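Taken together, the values in this text are just the output of simple stated rules run on the coordinates, not laboratory data. None of these values were measured; they are calculated from a predicted model. Cβ atoms are built from the backbone, for glycine too; each structure is taken alone.
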Structure P
Amino acid sequence: MDNELTIGFYGAAGEVTGSRHLVSAGGSRVLLDCGLFQGHRQESQDKSRNIPFPPESLGAVVLSHAHIDHSGSLPLLYKKGAEAPLWCTPASRELIALMLKDSARLQEADARFYNKIHADEGLTISPLYDEQDVERCLSHLRTHDFGSPFAAAPGVSVSFHNAGHVLGSAMVQLDVPVRGGKRRILFTGDLGRRGSLLMRPPAPPQGVDTLLIESTYGGRSHSPLDGLSEGFAAVIRRVLLEKGKLLIPSFALERTQEIVYLLEKLRREHGVPPIPLYVDSPMAVEITNIFDKSLDDPGFTSSFRAYAAKTGDDPFGLETIHYVRTKEESQALNDKPGPMIILSASGMCEGGRILHHLRNNIGKDTTTILFVGHQASGTLGRRLQEGAKKAKIFGLEHEVWAKVETMPGLSSHADREDILAFIAAMDPKPRRIFLVHGDPEEQEALAGSLEAAGVRGVARPKFGEVAALD
């Protein structure tokens, strides 16, 4: 292995999911994130299974945060031979232990169900990894707090900085010595917003030479947070009037907790009548417990901390919320009449209990499906969002009579203005900027905005591209 400083883009390059970037520096290899690809089943499986570098060659793996599209392929990486330490923040350590085990169980359950209903056709799928593989991966975990640097691998110093995206989320700063000085690389992971319900906004480190920045919403502006309440209230009032079911495909980490917090604000500040809310995700229940134990985390906003204190440090324990734990409780919701809200994973409708709720309710005109997060290209969530009249769920086709709504303002991803402001606050400006974690049209729009703002050196790497940092 030579001493050239390079970055290889092996995921979330020209697309949103499967974050995976390989920094080679001074003989060390450091992998930034190792996420699951999400989209069409076969394509996602193929991309996730293919690791285009020897896992055993890694000197360190550094995780930005616990979302599955950033962490979900870690067990496969260690299953295939990685032995490197896996670095993350303390909050992320607790979260990924839950999320990876849940991912393994979901893959096994989905495979069993898919194989059962397609037995006559001879079609089968297999999980990427099992719980034993997850345990092997977790045995390599190491944690470090925000702020202070640590030696992640020989010749590579790493610092974590608050990313403002979800609990435990970090921007990863890498300092690498080169002839006559050093290079500073910043990987934002998923970048939070300047205004958020729960999380404190990110502040950019200075002196960055090379920036890898997410571009999920690089071509769009989010609705202001103060306008969310009215739109959400209108949807809930309609569901109450129709005595229907509101299905919210939601990420178990952060989005579930934001929805619970927002519902309570609607009740207190907008007079929205109480409506039964079923959080149907065992993982979301466990993650909410971690939030309850982490209320002093420095990533939370002061306003959320003040609210939590008023509730006796139980901000997610409202009387109208039912936390569903067992499969039997989940199945019973199919026979229970509305009105009700069912909040369930996965957020892009690519697995988990939300698929069963969609299967049972998507053909009813009293059902509303509300998307509250990004739907990656190729996912069932994106197809429904784009107006599909028929949907395949577990390989079987269903007619779509449900109403489909989107509430983009709740996103925990930075939008165009947030990204432009983040880069504007960097002094001096990075010499190289790589746009990652974004669909091509979003990246093209953001690149144009940056050029108009006088920012140079912007690139949009393709999957598999390796860039030399001179």
Structure Q
Amino acid sequence: MKNLSRRDFLKVSMASGLGLIGVPTIVPASVLGKNAPSNRINIGIIGTGRIARDHDMPGVWKYDDARIVAVCDLDAHRVADAKSYVENYYTKKYGTPYNSVKTYEHYEELLANKDIDAVVICTPDHWHAKPAIDAARAGKDIYLEKPTSLTVEEGRKVSNAVNATGRIFQIGTQQRSSEQFRVACELVRNGRIGQLKEIEVRLPGDPAGGDPTPMPIPDGFNYEKWLGETPYVPYTEDRVHPQKGYGRPGWLRCEQFGAGMITGWGQHHFDIAHWAMGTEYSGPIEIYGEAKFADKGLWDVHGEYATEMVYANGVVVRGTTDSKEKPNGLLFTGTEGWIFVSRGNYQASANDPKTYASSPLKASDPRILQSKIGENEIHLYESKDHHGNWLQSIRTRQLNICPVEIAHRSCSVCLLQHIAMKLHRRLYWDPILERFKNDDEANAMLSRPQRPPYQF
């Protein structure tokens, strides 16, 4: 065993029919040596912008049994900056010079590197589904920033590919690993507010604006590939990301590349709503929505919005724009009280919108929050750290807190609301078939045309 590499160890374990169920989270130092290269999970970062730098790379590199060994970006300046960022961190952490991070322009080449075990995908929303599918087929485990996909059809392809290949997949809805959200969901699931009647989900909005004036494509930026499956449009900085610094990028506010806050923050909150109802593998049966969309400027995602969904359990889930009077978060209302949960002061990125919430967990009666969940009551999956939970799942090959089908469903419910906002009428959804009932126009919006050669 002393000379057995990590990859050989995995092969022997799987071949023996034991899987990795009995393997400890951390292979003992007596077997492979603490922090030995063969004992580490080698990770590649695909997309090196704001969320990668502020959230995902720090979320991974704090673990000694994982090592970021490669970074990839279509912006040459950003990928060089990311290499220095990672190497400087490891040099400082371990006290010896570290200059071994490989750089890639094309993620396909990173996936071909057999020394890489897993990838963290932090690309713009329209570049989520295809790299995740390609990574699964390349045998890599995957941490994917939300939203899962640009369309419902793409999300189904992601889930099918991951399940077909048996890869470990974690979606970046890290609220599931925050204690207050788990506690709130457990209290709701165990009837502490009586029968659940309504959930109000409050999200921030996005401002209109943005300069559409065409600009020269910056040197070292592969803009043609950056557009990917979406239509070709002229380059302008407000459509992409800042050329200096890592401020909030303009693509977040362009429908060409995503749906706006309904998916950007919505997948976080509607995922929690599903968790509290126990509907993580399903969806609503009725959806209605309306929203304000900008009629000038470059940025055209929704602003203020209101949606209403009905689930088969009779619970009504309402979506609305947050405010100081109704702060960002989720309000669960039952026959015997209410619970409000939010991120509080937590920010995944320095550029996150303000949440207005003064406290992460409130209730109509303090005794609700003081209630203990009994041994024979419902206890939800507990994760202390989202990236750590993913790494542990890679080690054990056991289910993590946000696997791929849950990720697909929590994204789908956001995309369904976006479709309802556009059509401005009540829609009827079959969560098993994943189709609207008797509505060809709505069903046509479950997918979008894909520009060659980036279609999948």
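One of P, Q was used to compute P(r) over Cα pairs in 10 Å bins from 0, in percent, for residues 67-258 alone, and the answer was 8, 27, 32, 23, 9, 2, 0. Which one was it?
Source structure: Q.
Given a computed value of 36, 26, 21 for semi-axes √(5λ) of the Cα gyration tensor in Å, which structure among P, Q does it belong to?
P
Who wins on mean count of other Cβ atoms within 10 Å over residues 115-122 among P, Q, i.e. which is largest?
Q
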